[in-house]
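S.K.: Input: structures, listed below.
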Structure 1
Amino acid sequence: MAKGTHDFAPDARNESILISVNGTLVPRAEATVSVFDSGFMLGDGVWEGLRLHRGHIAFLNAHMDRLYEGAKAIAMDIGLTREELVGRIDATIDGNDMRNAEGVHIRLMVTRGIRSTPYQDPRVVISPATIVIVPEYKAPLPSTIETGIRLFTVHVRRGDPAVQDQKLNSHSKLNCITACIQATQAGADEALMLDPHGFVATCNSTHFFIARKREVWTSSGDYCLGGITRSNVIQVCREAGIPVFEKNFSLTDVYGADEAFVTGTFAGVVPVTEVDGRKLTSERGPMVERLQGLYRELMDRDVAA
């Protein structure tokens, strides 16, 4: 059974990777954090998923912008400059001899640090931020890119920013996990989530698009993470002269779409063939295939620069 856009083939090399824990490279089996760590205890932190492409992190500046903006929003001091943090990522890549490898995905996690006692007040934090970098040999399955995934619309909504701002890429992902569970139990691969007004917002771990009459639509963005791949797809549409709109639209628009797809750092552009049991396409459509190529070209340009 598919596991959504993040499904991958197991790679034995991942058993011997070195993980950066606060700047020290340690074997995977020995990589640990304290039970008093803010991330473990409360989900207090921010993170980024990074893709190594042709020896460089794709769209690195955009990822660093989002990470540091998120940390600033929650009044968390990362404790390193951007240059120092990028240097630590590079040291992790080189320490694992991954520089020339393809199919490397990196999870960068920053939490507020160790707390003196189990309590949510940041004033009980007694250490600098905890910074963990996990590099793995993980490439999306070719079948995912070519034949796509199925979505199910769940009851879990993307919340009001006054409750928990969805633009924060925080460790607190329980609403997305609950959505994923419901979709999985319904026999789908990932969850399609609505905003508080009933319009389509995003998926539990990716961003959602539809294609209708040679136009590309995505949500207004008011109730979803500021997706880097999402913004890149909007960019390549505009560069290629493809009409693209960020707007409110409903499930009726989705069910009548010509094509649909999701975007994310891990797998790029992935076709959606079915939503709520409605078959949209039997395979990857022409718009999705074109956007996959345009996105790869943009990634090539970015790392070349």
Structure 2
Amino acid sequence: MTDEVRRRRLLGVGLALVSAASFGVMPVLTKVVYDDGAEPIGVLSVRFAIAAAVLLVLARARREPLPTGRPLGMLLALGGIGYVGMSLCYFFALERISAGLTSLLLYFYPALVVVLGAVLLRDRPRPLALLAVGVATVGTVLTIGPVEGGQGLGIALGLGSALVYATYILVGSRVRGVGPFAMSATVLLAGAAVMAVLAAVTRPQLPSAPGAWLALGGVALIGGVVAVATFFAALALLGPSDTAVISTFEPVVSIGAAALVLGERLGPLQVVGGVVVLLAVAVLARLEPVEADAPVPA
């Protein structure tokens, strides 16, 4: 591996970790908003709208042209169908089964990305990459901890969120010639439009306290702008499988942030799970990259 290739790969790993950490702190901020009486569709609507507006400004500042033609259609579908669909599946699953079980089901998506990539995109996984998937999955199970049983529909919705997100990642990896800010802005604009319609129909409760609005701003800026833009930048550098596996760092951050901010208890198995996930990330970071035609973000 040449120094330049190694540098790009390490940059991709770093971006994927930043994305996972940003998504990981979002549940803690969201809990603050929910405790003020806000409802999920309202929170998602504000998150999508603020993040899309900020990303449009950043894309213009970096002179990244917005997509047209086929890439535009793919990104609009990613946001309006993929991202919204995954979020709604996850939310409705939470109504029926425990949060731990829902999270565990969602984090089957790295394995699904590897399997679907091999079947649909003929992206043959490397043996060490398969090992990293297995190790990261075990670490995720340990990190999330014991879960309670749930209804069949809730389990189906949880698995549905994983399948939709895996498809979202694979489709996103096929988009060419669009910068990460422009790509993220387009996806979130589509999501904002769909969520605005849902909000108009359901009229969800929004937060009222200034502290809750501040937390909601963090959900939009950290869990929207930073998380999504760095995810797409990492996707261009690493490809879908490696990016998905590194994203299993997200529940590690969520559990740690909940322990620090909300005082939730952090058990020894969860610590072991976090270490196992980091081990899988370290293995991936040292692998030779596969040849990819995805553009490197400027």
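Please treat every number below as a calculation from the coordinates, not as lab data. Just so we're clear, the structure is a prediction, and the values are computed from it rather than from any experiment. Cβ atoms are built from the backbone, for glycine too; each structure is taken alone.
S.K.: Compute relative contact order in percent (Cα under 8 Å, 6 or more apart) for each of 1, 2 and report the one that scores greatest.
M.R.: On the way: 1: 19; 2: 41.
Largest calculated value belongs to 2.
S.K.: Continuing with this model, one more query. Between structures 1, 2, where is distance in nm of label points 7 Å out along Cα→Cβ at positions 190 and 214 highest? Don't skip to the answer; put the middle values down first.
M.R.: Values: 1: 2.8; 2: 3.6.
Between 1, 2, the highest calculated value is found for 2.
S.K.: Further question on the same structure: Comparing distance in nm of label points 7 Å out along Cα→Cβ at positions 94 and 174 across structures 1, 2, which is largest?
M.R.: Numbers: 1: 4.2; 2: 3.1.
Once distance in nm of label points 7 Å out along Cα→Cβ at positions 94 and 174 is tallied for 1, 2, the winner is 1.
S.K.: To which of 1, 2 does the computed value -24500 (helix-only ellipticity at 222 nm (-39500 (n - 2.57) for each DSSP H run of 4 or more, over all residues; to 500)) belong? Numbers along the way, then the final one.
M.R.: Values: 1: -8500; 2: -24500.
It was calculated from structure 2.
S.K.: Another question, if that's okay. Quick check for you: by Cα Rg over 2.2 N^0.38 Å, which of 1, 2 is greatest? Kindly include the intermediate steps, with their values, before the conclusion.
M.R.: Details: 1: 1.00; 2: 0.95.
Evaluating Cα Rg over 2.2 N^0.38 Å on every structure, the highest lands on 1.
S.K.: Here's something else I'd like to know. A value of 3.5 was computed for distance in nm of label points 7 Å out along Cα→Cβ at positions 46 and 198; which of 1, 2 is the source structure? Kindly include the intermediate steps, with their values, before the conclusion.
M.R.: On the way: 1: 3.5; 2: 1.7.
Derived from the structure labelled 1.
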